[in-house]
Structure 1
Amino acid sequence: MIDIETARQIALSLPGAAELDHFGKPSFRVNKRIFSTLWVKEHRMMVTLSPIDQSVFNSFDPTIFYPVPNKWGLKGATFIELDKVRRDMLEDALTLAWEKK
């Protein structure tokens with residue numbers, strides 16, 4: 001289980017990452033582009049992966065990693081359930097999202 005503050009610190013540990021508000025949610029950006037958002041009330045995180053990376057994480061466990069249910073999900077936006085994810089897997093997903101930007 002990853003708490004909200006730990007998820008925030010992992011995202012901010014990536015080089016050049018900054019936290020800004022995005023429609024009332026904390027977002028993490030690099031080069032002015034969002035690579036992740038925190039959904040505090042839902043205790044989840046969204047990361048922007050490639051569709052291929054999204055499918056790899058989803059195939060590991062679709063109860064932990066799953067597409068955002070809208071057009072963004074088709075483009076790789078992926079929810080991560082913080083109550084279930086291992087720290088190393090969250091770090092990997094965030095790093096891939098950060099590298100993509």
Structure 2
Amino acid sequence: MKVSEIKARAPVPEIELEIVSKGEVRKWANDNGSGTVVSCAGKDDTGEISISLWNEDCDKVEEGDKIVIKDGWCSEFRGQKQISPGKKGKLEIVK
């Protein structure tokens with residue numbers, strides 16, 4: 001799948017991206033638990049998209065890394081699409 005093919009509120013079966021930026025890791029907490037989250041931007045040859053990484057995935061990536069997200073999900077926040085491995089998906093670093 002390519003960035004240009006991603007639809008909001010839809011599954012992302014598999015996508016390969018290069019991390020072009022990584023924000024600060026933030027802590028979160030609510031009635032259901034706590035953890036960490038970080039926002040990144042990834043690109044392929046068709047465009048760029050926001051990526052949300054949670055908990056242990058936060059420390060896996062750095063700018064310049066190539067990643068593959070399998071069984072991910074695309075949500076929409078303030079009109080911007082963002083993808084994430086989610087609860088069932090998987091993030092891999094491509095060597």
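Coordinate-derived values only; no laboratory data. On a predicted model such as this, the values are computed, not experimentally measured, just so you know. Cβ atoms are built from the backbone, for glycine too; each structure is taken alone.
Each of the structures 1, 2 was assessed by distance in nm of label points 7 Å out along Cα→Cβ at positions 46 and 78; the largest value belongs to 2. Between structures 1, 2, the greatest calculated value of FRET efficiency 1/(1 + (r/R0)^6) of positions 14 and 70 (r between Cβ atoms, R0 = 30 Å, to 0.05) is seen in 2. Have a look at 1, 2 and say which one yields -10500 for helix-only ellipticity at 222 nm (-39500 (n - 2.57) for each DSSP H run of 4 or more, over all residues; to 500), as calculated. That value comes from structure 1.
Quick check on the output: 38, 28, 23 is Cα extents along the principal axes in Å, derived from one of 1, 2. Which one produced it? Could you put the intermediate results ahead of the total?
On the way: 1: 30, 26, 24; 2: 38, 28, 23.
Traced to structure 2.
Tell me which structure, out of 1, 2, gives 10.9 once mean count of other Cβ atoms within 10 Å over residues 22-29 is calculated. Of the options listed, only 2 reproduces it.
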